[in-house]
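Participant: Read through the structures below before going on.
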Structure P
Amino acid sequence: MLPRLGYAVRRLAYGLADTFVTLPILRWTWRGLADDAFSGELHEFRPTDREAVRDMMAGRYLLASKLIETHGVSPFALEVDHTDWWFNLHGFAWLRHFRDVRDPGERNFARTLVLDWIGREGRFERDTWALALTAQRVLNWLRHLPLLLEGATPEQAKTIQRVLGAQIQSLKLRGRLAGEPADALFAAIALLGAEYCEQGDQTDVPGRVERLNRLLARQLDTDGLHRSRNTKLQLQLLVELVSVRRIAAQIKSEAAHELAAQIDRMHECLDALTLSSGEPVYFNGGGHLPHDVLIAIQANATGHRRRSMLLGGYGILRAGDAVVIADSGRTPPPGYAGNAHASALALEFSHGSELILGSCGPAPADLPASKALFRQGVAHSAPTIDAEDAATSPAPAMTLAPADQLLSITTAGYAKRFGIDLERRITLLSGGTTLVGQDRMIAHGKPSGLLAVRFHLAPGVQMERNRDEGVVRLTLPNGTVWIFLWEGATFRDEESVRQSAYVGLHKTRQLVLEADVAADREIAWIFTLEQQ
């Protein structure tokens, strides 16, 4: 309670201070960098797509997997109810697609879009100048500044430099007042990049490296996972950190070496939380990540953690071609829990290139009213009681026996309301071709309620069950067949969905096992690969 109260007080104080420094009467000070010149020297490693350039010039903007037709109108003039698309547009990550173009008309088009944004949004507005968004926009402009300045008129070049400087100045003033930890981190990354790209004055680069290193150390756990436990945010941070890592490499200091080591640990964590299907887990707002950017990030990694292990409140089992990743339900600390999901004891399971079991995912960006629904325990492959979520817990019990490929997780999140703790034991057998689970109820008081254990099938998995048989056959898209068996519960199947950032909601099915809550009652279940 006290940490949450302290965080709320600090956030209120920082919010008031931020409101003060953004008052119109004070914003003129942001123009202190207006006469400074910057050069685009930041590393761009993300892939480009020439078709994306042609589409944008034709008025088709495919951003965050959402296609918007502008019909000749500026994209910045549209009101689009899709947060990810809007954020991507104003963050200018799409500038990378113009990196290799040589046609003067295409290069001029990119500059025209930047100038159009300046004409509409060049003065502070709280939404378009939000800290994380401004930081990412600054970094993207710095990566591609030669593209924007070459061929520009002196007045256009001066305008771009002036507004870039004003945004950097805003980050300097507002970064220390960030109410959200991740916002402060994005601002620190952008300020390091800006300091390095400032022509004629890079004296504070070592200081910026030290501050970024301190912030990153504060926001990562000992494994290198961001304390939000969100793989999407982990990827977004790595995109920006990879670009400034080369700057730190030029600084011979302890902070620079530690910063590089922290970035390496972040790479390893993202890799460890990626299933064999190539998808990072969906827990805590992770969701479907852009595959091309994910591959580019992995290409910049220096190490891997592809073994059974415990990491950041997650348990990972790897055997043969199979990967199981389960969430203990650990609650992120105050300030980091904005996207936390009720996923205690939830698991995701893949074999080879195929996902078998997953979670429904975060709510689609164009369905903000459904956000709470997708965060509930019933949207995960996990047990719940009376369809209610487990109470939050900062440190649930989780153990791993690597020799036996056995993961055990216990949550006390149902003890007060339903009189039991829940224990889930998961084992990978036979080189990853068999997944065995037991969900046991441990009495604490008077047990009550109905326990439901859900398994959300991946898109494309076909389910077949003969009436009166205690066996379900699951045919994966690649043609392999898995058998599902259970004991100690009744069975039914229901409709389900899986959210994809690329194609929206996939309709799928879920397997549901139910049993009355009772002391020491256990539900056992098995997924096993059918031998051909």
Structure Q
Amino acid sequence: MKYFSTRGSPNLHTFSEAVLIGLSKDGGLFIPQTTPALPSDWKTAWLKHSFTSLAFEIFSLYIPDNEIPRKDLGKLINKSYSTFRTSDITPLKKIKENLYILELFHGPTFAFKDIALQFLGNLFEYLLEKKNLEESLDGKNITKKERITILGATSGDTGSAAIYGLRNKKDISVFILHPRGKVSPVQEAQMTSILDKNVHNLAVEGTFDDCQDIVKTLFSDDQFNKKHRLGAINSINWARILAQIVYYFHSYFQLFSSLNILPSSPEASNICLQYCVPTGNFGDILAGYYAKRMGLPIETLVVATNSNDILDRFFKTGRYEKIVNDEGDGRGKHTVHETLSPAMDITVSSNFERLLWYLACESIDNKSSEERMSIAGSIVKRWMEDLKSKQCLIVEKSQLELALRDFKSARISDEETKETIRRYYAPQDLKTQISYVLDPHTAVGVAAADKQKISSNTYQICLATAHPAKFSTAVEESLKSFSGFKFQEILPTEFVGLLEKEKRCVYIEKADPEMVKKVIESELGREII
């Protein structure tokens, strides 16, 4: 299995290279040469698998044994998920008839990103140690061991999950950029209260998109990248997507277990499965797309956005278009709406480029596989240039129709988010629906699910991306009218006193890549001494 760039670079990379490089030199994202097919007996062979056993089976399809021996891969997986608070890792809970919540927040930072970043942190350390060992055995100068500088942007949860996954890792420094004042207090405290020497938080005056643009700019700076050996922690890193594929399969088996139906039985073929995913950077739902491509019988994936709705507008029109306000200087400014679901306050979804490649490739007829891959890369490169220069890319009608085979979308307002939190906390009939406290992002997904017209044999699984305590303001504002609700009842002990802990963070007064470079140089100088 090799990996290549969505923008047409002819270079092929190993899994290890794709992980350590993170982003292709041409600016594209790495995707696998082929989507591996599932074993013919997977519905029975994997039926009783734990989450970690499923992870091993799925990872093995994408990671060659000569890169990570199976014994080592198993150890990496077990180490990564030993930090979770439940043995199920991602438990599935029935809320009402045909609606389930997939809880992805049982990791160290109470957010779904732990599932990928606990693994990725250990994977980085493993690959780096292996590389340094191989170089020492080759007789190279081991007094200068290779280090890696992990660089990432966060709208909230990625930062803390990355930090918890990488803190105190050998020969790894991590720099996380977040938009100052635009993440929740708990998210900010989770990041900035980690004082390990290799952890560096940068609060940037700007938006998440500004932070993300800075990260991409520094990755494309060959001299800076080579000097500091940059590695990607955002979901542009393929390993992030790979790790997230697992819980789609795990929830599939959990659902059929709850229904007392064998997935391999004739009865199972009558059941339709729909996943509703609160979506910002498109990584979480893209993992579901890969699961479907592999053969998991998903009928539709519902893209749930807040008022930052570039994705919803794309699936409605075929236009992937930034909203830009002209401030009189002719340049304009990207519009980011601040919402109750801040982790989704994004104007451009980085991972969407991976889906665009498949739409381009699968719309090409009468060409060999190699020709289609090359042409698709050229199309995506042109589209991304259009997005940069014209603030918009437009796909053909046939390409949009390809997307709509797999995806639906919905836009959810803040008022709808609050109403959904209230409605699921205090259902009208407790005999048919349990009381459940939704975080605002999960509420966006559930509200989108409620908007779908489904048949009686369709089961909806909504991805719960964060614990509600991470977004206390939104939850308390939504439920303040209920005298019986006490926020302390859902507050994890890990959050008690978190806001008062000692913190360390560097303020960047302008969203300027050069300013960030200087801070990174300075912080690395102090760390490595």
Structure R
Amino acid sequence: MRKAPPTNPRILAGIAALSAVALLIGGAFLGLILEGWREWRNAVDAFDPYLFRVAGFTIWQAALSTILSVAPALLLARALSRHPSFPGRALILRLFALPLALPAIVAALGLLELFGRAGYLSGLFGWIAGGPWQGIYGLSGILIAHVFFNLPLATRLFLEALDIVSPDYWRLSSQLGMGALPSFRIIEWPVLRSALPGAAGLVFMLCVTSFTLVLTLGGGPRATTLEVAIYQALRFDFDPARAVALTALQVVITIAALAVLTRLGANAAGDANLNVASPRLPVAGRSETILNAVLLSLAVLFVLGPLVATVASGVQADLSRLAGEDSVRNAAATSVVLALAASLLSVSLALALVAARRAVSLRRGGSGSLLDRLMDTGAGFILVVPPIVVGAGWFILVRRFADVFAIAPAMIVSVNAVMAMPFAVRAIRPAYDAAAERHDRLCAALGIRGWARLRLVDWPVLKRALAMAAAFAMALSLGDLGVVALFGSDAVQTLPYLLLTRMGSYRTADAAGLALLLGLICLGLMVLAERLGRSRAR
């Protein structure tokens, strides 16, 4: 009888990684299903006018945020594309990358320091309004915060689309003497139009699943989204049945948005990489140059303002006193330990999936199989379910058997690791595939496999990509507030959680100092990841 060939260890590792993701998501849904089955009448009754009003506001604010982010981004991307080599262009593009590195709660505090009732610009807005400035809590604050994060992202996406236009088109348009409007109509608009659905869908998806910004800037029941309502139902009202109803509706909306996003061909993880120069020649006239300069200046002020306000307020805080507080030191240590653990777990899962995908694709008959597709798209499974939904499901499930706050570290690490996994896969896969293409046959001929291959062959090639993925994942984990908002307590406090509590107790000076510290740490990690990525690309 013929003996079956042994299973490739890399495939087994990939299956284990997929199983871990499935366990995390499946456990959350199991908790929701059991609670819904046990309290089915209360869960059904929870579908009341308030719930649908919250769902309506969730979609409404996401749609408004998308329009306010995408429409100006079209103009900004065109302005940057029409002027490919002016002084400061590279700095503007780097500035537009900063919101990606900034934790949402830090950005929210910066916006309040700038536009809040006692913010730096409150006097100006009060003079314009003809009375006391009431601040930006509510829908206005949510929209401003979402535009702050998504306007630079949409601009980068549109600029990438414009950068793929052949330089020959611009030379021909210059030779024909085409003005700004004909160039836009014939050359630029078809490219932007093809990129518009994907960019708008991505921004809408991010706004639908926004939690931290709405929690800190919502300002009351009239400006509450489904994710914030889930948090309130569990932490304040302790109404699991309502949480189940809210979660079910949130999942339906998220799946629908992700399905449309996927159909439009958008990249759900976004892309932080962007060329700082374009091969095309400048073609803008004098009046257009002035108009583009005004647009870019306004965008730079809008993005730079909250960052400057955060730094200015943080510097004015008593940083030495904060550094001496046990609560701050403990929160900082907890954040670093949990973020480091989440980073290592995320990179391990991503590497297992990438290696398994390569092994499956090389196996006879593997390409196009179900396992091959699972290995290829498994990292994106978690994008279907927002972190607060995963946390809510496990919160409801675990409370039946143990103290939910006792498992806080494990939940924070596991959810943050899986949420960062798609980004880690994107960072690791190109380097791994290139290294495998070069070394697979030689390693097979010499019998080098397993740990020996990883240590002797793969590690020297992959260490920069792994470090880049780890730094990026650690930055995302450090700034996360979604899961820790549910599971955090006096015993387990991270810097974002401590910052939220200081804001809630109106200790704004302390919150500003903590925001500066957290923002600098995350920004440093993102800069490190970017430099490692550039070094690897050389």
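Participant: Hey, relative contact order in percent (Cα under 8 Å, 6 or more apart) derived from one of P, Q, R reads 25; which structure?
Facilitator: Answer for the origin of the read-out: R.
Participant: A value of 24.5, 91 was computed for Rg and Dmax of the Cα atoms in Å; which of P, Q, R is the source structure? Write down the numbers at each step before the final one.
Facilitator: On the way: P: 25.0, 79; Q: 22.3, 71; R: 24.5, 91.
It was calculated from structure R.
Participant: Work out the source of -13500 here, i.e. which of P, Q, R gives that when helix-only ellipticity at 222 nm (-39500 (n - 2.57) for each DSSP H run of 4 or more, over all residues; to 500) is computed.
Facilitator: It must be structure Q, since only it matches.
Readers should treat all values here as calculations from the given coordinates under stated rules, not as data from a laboratory. Fair warning: this is a prediction, and the values are worked out from it, not measured in the lab.
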